[in-house]
Structure 1
């Protein structure tokens, strides 16, 4: 979180632009010492909220381009305003992909340290499992992911009904055929990426389209990239509506993800950017969740089931990214679900 003093510093730099520590102290330093200000600036720089230019007494501070991407936002306060009252970035922001997430880290060092410790625990746990035990745990996670990913999209199957369907092909009474097909398609997509664990490495537009095709077969969903406008309920954000611009944005996303060093960042960006672009008429978030998991599994990282995510919380965090290009709340979901998966399945 950002405390009151840190926020003062950020607001001053945002208003004045590039400035020295003396400029900042002269502007807001009445209630604290110069040494405290220096510690505050160092802390903000360590969190990637600020950048510096120059050296020594010539050092100047400026707001990092990644600040809006990673700054903490209180999501409950944010949604106290109704849809038409919120000040948002209404149109697709191509610079978000080609300039911000390309050149700056989405995770802080402390977040990556936590995820790395969990990944090390996962590797240790897996080594203690027999091949059959590992397959059983992976199947359990696949059932949970198929259920939760479908539930987020409005599917009404319970987890137990999903397990019966995927294991015994027994449909639930009172449910539509489309709901069963959605769940079965998730299992098919997961089986495919388990069998072809390096299929999405490197990530390409055509491979994303392949995953989308598996997830939407027999669901009367248009294949291939969108050729017309699509609306998103709950927000005034408007995705691209030009097929060629959509293709270009998706290519840029693939390039950014392929060039990232951190596997966690690759997986997170696949989750949010495919959803942000909305390249298909339907099935975008489902495709993003499977692609993200395929990336994790390709590098022998623990996959995510999202089982304990509240569907509304997931949608709120995603809409916040659409409207403010801010990752803070979605990162919490990602980190919490990675921890849950490591401790629950393996």
Structure 2
């Protein structure tokens, strides 16, 4: 199928996605324990601002405020019967923002994990997971999303359930996993394993990749892992803005706009086509990322040493794809210390 998103993917060399949802909403007054999705109804002006900040900073694509909008997650807030409705609201606000622009802007319907462990290890069956993902997907479609966007997934069973659900909705989709345990997801999936799984799905994503995780260095190592598989499918890179640290009781990310600009260019050169930020990534980061992608010429694929020099050390010595394979690990470069200090 062809729509605004698939056309953009076909025509563009790179696409700038958005930054953090949670970080920005906390800055607007969201408190820990609240359901961000309720703000689609209670504070639509703030959600509109969230989307607009990304677009004004140069994003070609932004994710809707529906990450935890499935029945399982909403049950924690007594809103499990409102999954479809709240997801629809998130996309409707996004559609209004996108349609006001003088350029093409894509509304990506965010779909996060259920928060449950799937059978046989847990109690969530494949059929129930498909039902939950389908309900949310239908809401996002009704609200005007251009593409469904699965993110921060750890279990292959959940990824496959979402793919089946999205096929029922008959919409293009993208899917990222979070590689945060020595190059693997929490459930042990490697970059090579995700690449292989994607190609075996009956209903394949337009693009796939990684989001969140540990830091930008680790995420780029994972992107190199995707590229090494020889995939022709577009790769997504959506890394955190540096490393989280506790400062006066709050979590802050140490990645500066200049650091994220370097990350964006390295991600493009490593093989990613859709590039954005995750936790800690603000409008000022996106602005610099856009500027760098527009002005810095494409270069050869970066090696691990270059990633370390530009962005800092990896969090683990191996990337999960090769048993015992060492990766460069050194102290942060002088340039990085100056950037974040």
Structure 3
């Protein structure tokens, strides 16, 4: 059985001039993502926008199905509302087109103008009911709002109503001004951002109020699994500070969230299995970026797990999170 990769990113071959990133083609196979001030954000290859190359590389890696989501820097929550809405619609139309062209190989997640929750709900409806996307990708925070912010709750509530999967990805990392060297925003900031997001939906009561919400977090849950003991102890020791919006402990929700398998280390993945169990972990590679898993699923295979557990990690958990059946895809 081929794999289902829940964590992959895609871009259109061109971006509007008013987007927060500019795409400058270097040659047929390469481009540079530039910030608004012209500085380099990232060099990318054509597998970021060319579906033929993407599918070829999927076949070589044994990946039958990818879940497509935009590059998080294009969440663009900082944009004025009209521009943010326009960019989300453009990106979502592009993802939907790829999924229509390759319905057995690609599943799409939309992006939303989360800085305006009413508009975000409207675009969420369009993504699911008109474009056929199966869910959304959102950031670990929205400007100054954490995911516990009451203004954001209607977005989560509508996702639950629609049966839409939610994928939370870190962006705009905390403390970035103090992490200018050594690629620390990606190495330190991203894991902290994911833990912030998980703690926010737990302590803010989002999961308690929405028992049917299917929500997943990138990068193996970031720092959350490794610091769960401290988080749980904090709840017990200082409920006056921690349990102010939800009276239930964090451990209550370990079977309510999904995480991907992108932890880069066999010991870390074994630990993750001990925390969440295979029914909550889905293969994710961060394709096509350099900090991702070079061959999706190789870490899972390295553990020599029983066949049923390996199959659950490679596709079963993801299908459950997405609310789909394997027969619809090339798995």
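Values quoted throughout were computed directly from the atomic coordinates according to the rules given, and no laboratory measurement underlies them. Being a predicted model, the structure only gives us computed values, none of them experimental. Cβ atoms are built from the backbone, for glycine too; each structure is taken alone.
Each of the structures 1, 2, 3 was assessed by distance in nm of label points 7 Å out along Cα→Cβ at positions 179 and 211; the largest value belongs to 3. Looking across 1, 2, 3, the calculation of helix-only ellipticity at 222 nm (-39500 (n - 2.57) for each DSSP H run of 4 or more, over all residues; to 500) that yields -19000 traces back to 1.
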